[in-house]
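Several structures are given next for inspection.
Laboratory data are not the source of any read-out in this text; all were calculated from the coordinates shown. Quantities reported herein were computed from a predicted structural model and do not represent experimental measurements. Cβ atoms are built from the backbone, for glycine too; each structure is taken alone.
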Structure 1
Amino acid sequence: MCTIQPINMKRYCKDKIVLAYWNTTYRLVGQGIDVLIAKKNDTFIEFLISHNFHSWAIITAWNPGSEVFPSLSNELFNESLKNELEELSCFYDKALGIPKEGSAWVAEVSFFVADISIDEACVLGKKYNQNAIVYGSHSCLPSLIWLKGI
């Protein structure tokens with residue numbers, strides 16, 4: 001089971017990987033909407049409400065364990081995740097995890113997944129060896145959900 005736990009940011013802000021996740025812009029490519037952790041975005045909320053999406057996640061299979069993999073490997077990992085999303089019959093669309101300017105990381109292809117439970121999203125994130133996923137609803141701010149101990 002996956003639960004939202006409060007994060008002691010003073011402790012975790014020393015960790016570059018956590019800061020990288022926190023400072024990433026999560027872009028819904030087809031909608032042109034940027035999602036930021038713990039930031040309200042009225043356009044995003046309107047999008048969720050207009051489509052009657054109650055919950056959502058942003059999940060990727062790129063760079064498992066925050067280790068850099070070749071693009072071809074990452075594309076294969078994401079193709080496998082995409083196939084699982086299709087089996088779940090949920091709405092999904094392309095997203096990007098865009099690192100903060102000046103970062104050594106490159107944008108990671110991800111998926112915005114609508115009406116997925118936190119438990120289902122965490123299972124997928126763990127299956128693809130991700131450190132975290134982004135999760136939220138139209139009534140709460142986007143949150144990082146840590147899947148591994150940092």
Structure 2
Amino acid sequence: MDLSKVKQSLQEFIEEKGMKLFEVSYHKKDTTLSVLLDEKLNMDELEKISQEISDHLDRFDEEFDDNYFLDVSTVGAERPIRNEQELLEAMGAYIYVKTKEAEYYGTLKSFREGILILEVKDKNRRKDVSVDYPKIKKMRYAVQF
């Protein structure tokens with residue numbers, strides 16, 4: 001299957017709708033095509049765009065070896081931070097960072113020369129923690145309670 005052709009077509013289709021595509025992935029194990037939108041949609045809007053995406057994808061039936069299940073959803077409040085550009089866009093946001101050694105929840109204060117500075121809460125006081133970007137295993141926005 002040429003997923004890049006499907007992704008490119010979906011990217012153009014979603015942009016024509018005035019929306020942003022976050023990610024497209026195909027999970028061969030359960031034959032699921034996941035389409036993740038970078039939008040805030042209610043259930044009716046999500047159902048409508050899911051049907052439109054399904055109709056659009058009908059032209060790619062020959063690209064898939066088997067029938068597939070289409071899963072259309074939105075990234076939500078805890079969206080992943082996938083690269084340095086998205087990290088820079090998250091400046092000032094409350095995020096979750098996981099390395100091999102530790103996990104942090106904190107406000108992103110800066111990112112320079114491969115080092116993140118997070119303001120974290122340690123018991124009843126706040127302190128800054130530095131994290132080497134290359135050591136990060138997972139990063140995402142977080143909901144603060």
Structure 3
Amino acid sequence: MSEQLKLKNQVCFKHYVISKEIIKKYRPFLKPLDLTYTGYITMLVLWERDGISVKDLSEALYLDSGTLTPLLKKLETKGYITRKRRKEDERVVIVKLTKTGKTLKEKAETIPYDLSRSIFPDDIDEEALKEHMDALDEIMKLVAASNSKAE
């Protein structure tokens with residue numbers, strides 16, 4: 001068998017496993033907030049850019065509308081957000097945080113630290129972690145650019 005076709009040599013598989021396992025580690029921190037991982041990352045974008053269009057939210061999260069719409073309905077049902085059509089252009093839906101959604105941010109403040117401690121119980125090399133995150137940003141840009149060229 002070719003080395004290239006072994007599972008252990010697949011970049012996508014390694015990222016898949018890491019992603020799946022990290023998302024699993026988020027669960028105990030998100031449960032008290034009544035959020036799933038995708039709900040959490042949606043709230044992260046909204047805490048940064050409240051009043052964003054669904055289209056811009058979709059682009060920020062790399063989620064299609066078929067995935068994002070049911071998620072936004074759930075967040076709206078929980079009272080975390082509202083969705084309203086823009087008066088000037090009813091095709092544009094704006095997502096805004098409610099008071100409850102804004103206060104949820106305070107409860108989420110420690111999640112990044114708590115998650116890091118659950119993965120790296122000893123001291124974290126902050127510089128190495130930053131370099132790793134920067135490298136992942138570059139990979140995301142390259143993959144997104146190559147996907148948009150392919151379409």
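Annotations for the structure displayed:
- Structures 1, 2, 3, by mean projected area of the Cα convex hull in nm²: label with the highest value: 3
- Test item: mean count of other Cβ atoms within 10 Å over residues 56-63 calculated as 12.8, pick one of 1, 2, 3: 2
- Structure (1, 2, 3) behind the derived value 3.1 of distance in nm of label points 7 Å out along Cα→Cβ at positions 40 and 64: 2
- Answer label among 1, 2, 3 for the case where helix-only ellipticity at 222 nm (-39500 (n - 2.57) for each DSSP H run of 4 or more, over all residues; to 500), calculated from the coordinates, equals -9500: 1
- Source structure (of 1, 2, 3) for FRET efficiency 1/(1 + (r/R0)^6) of positions 104 and 120 (r between Cβ atoms, R0 = 30 Å, to 0.05), computed value 0.70: 3
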